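Alright, structures below, take your time with them.
Just so it is clear, none of the values below were taken in a lab; they were calculated from the coordinates. This one's a predicted model, so the numbers in the text were calculated from it and none came from an experiment. Cβ atoms are built from the backbone, for glycine too; each structure is taken alone.
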Structure I
Amino acid sequence: MNEDLSFPIGKFNSEYNPTPESRLEFIKTISDLPSNLTAAVSGLNEGQIDTPYRPGGWTVRQTVHHVADSHFNSFCRFKLALTENLPTIRPYYEDRWAELGDNNTPVELSLKIIEGLHYRWAALLESMSDADFQKRFNHPETGEWTLEKALAMYAWHSRHHTAHITRLREKNGW
């Protein structure tokens, strides 16, 4: 088996056919991420937390902090799209953010951010109407996104980075 360590669950499929059931599944993934990510890092020592999930990849620490950064940005994008007409969002250099000094802090800090953020995000998602999920934002690099598609992408992103950590644990017998 030749596993792709960069994409352990495969790449995001932007051509999926959304259904009411898939939306509920994606919201559950968003809601469950804090406990799933906490379980993925539970019991790891500092050396393990500072191990890259693949050669040339981020460490577990950087991955957890990235999820907090990325999902915070996504939550803001949802709120912008819900309150403005086709807002243009601001992209950021996630690779550069992963190198900043706050990425040396304990993963527990980002796990707390993710816990609170995902509680609020799930509450927002559960309050949205079908029409709300069709609202859009414009990403300067990737074009227009519906909130339906953005939800699917961030559910994938949640599973993707959790799998980076759990596969590293499996591979190393942690």
Structure II
Amino acid sequence: MSRARLTSRPATREDCAAIAAIYNAGIAERSATFETRPRTPEDIAGWLGGRHPVMVVEEEGRVVAFASSSAYSPRECYAGVADFSIYVAPEARGRGAGRLALQSLLEAVEAAGFHKLTSRVFATNTRSRAMLAGLGFREVGLHEKHAPLNGVWQDVVVVEKLLPATLR
């Protein structure tokens, strides 16, 4: 399918079930998150309505990807830094939905006043690392043995992108 069929927008409560399904597929695959507890639409609803944007990507009216931001730290001095996650439905991968979700999130977090996005990516997740590099993220470090996944310690690469923002 062509990228022209993909559209992005802010997530709404009506998207919570679709977002939960996409996230839960990622949890079940055990290739992009250490999380083990499936999320409910009610869990996802808790992400909405605050300072941290959540974006979805639709293909022919169906949510196929999302990118979410969250607090990097509860410390006030880091209020301008947001953590992010991005997930794509298994059947929609490789068609630009993840890239569009993250591009939309970048615009939304900048508009919300953040000056930096950061995350951690499994060192073995070469496709995500390549996409992030293509969007201007830089790899700033490696956390060795960050957490176990299926009984095996995993390393994660720390990524960040500075956004054009002014001090407030």
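Thinking of I, II, which structure, once semi-axes √(5λ) of the Cα gyration tensor in Å, for residues 102-149 alone is computed, gives back 28, 18, 5? Working through the options, I get structure I. Supply the structure label, taken from I, II, corresponding to distance in nm of label points 7 Å out along Cα→Cβ at positions 70 and 94 with the calculated value 3.0. Derived from II, not from the others. Ranked by relative contact order in percent (Cα under 8 Å, 6 or more apart), structures I, II are topped by I, which has the highest value. With helix-only ellipticity at 222 nm (-39500 (n - 2.57) for each DSSP H run of 4 or more, over all residues; to 500) coming out at -7500, pick the structure among I, II it was computed from. Attributed to the structure labelled II. Between structures I, II, the greatest calculated value of mean count of other Cβ atoms within 10 Å over residues 6-13 is seen in II. 3.4 is what came out when distance in nm of label points 7 Å out along Cα→Cβ at positions 86 and 118 was calculated for one structure; which of I, II is it? Corresponding structure: I.
Among the shown structures I, II, from which was the value 0.65 of FRET efficiency 1/(1 + (r/R0)^6) of positions 14 and 78 (r between Cβ atoms, R0 = 35 Å, to 0.05) calculated? It was calculated from structure II.
Which one of I, II has Cα extents along the principal axes in Å, as calculated from the coordinates, equal to 44, 39, 32? The correct label is II.
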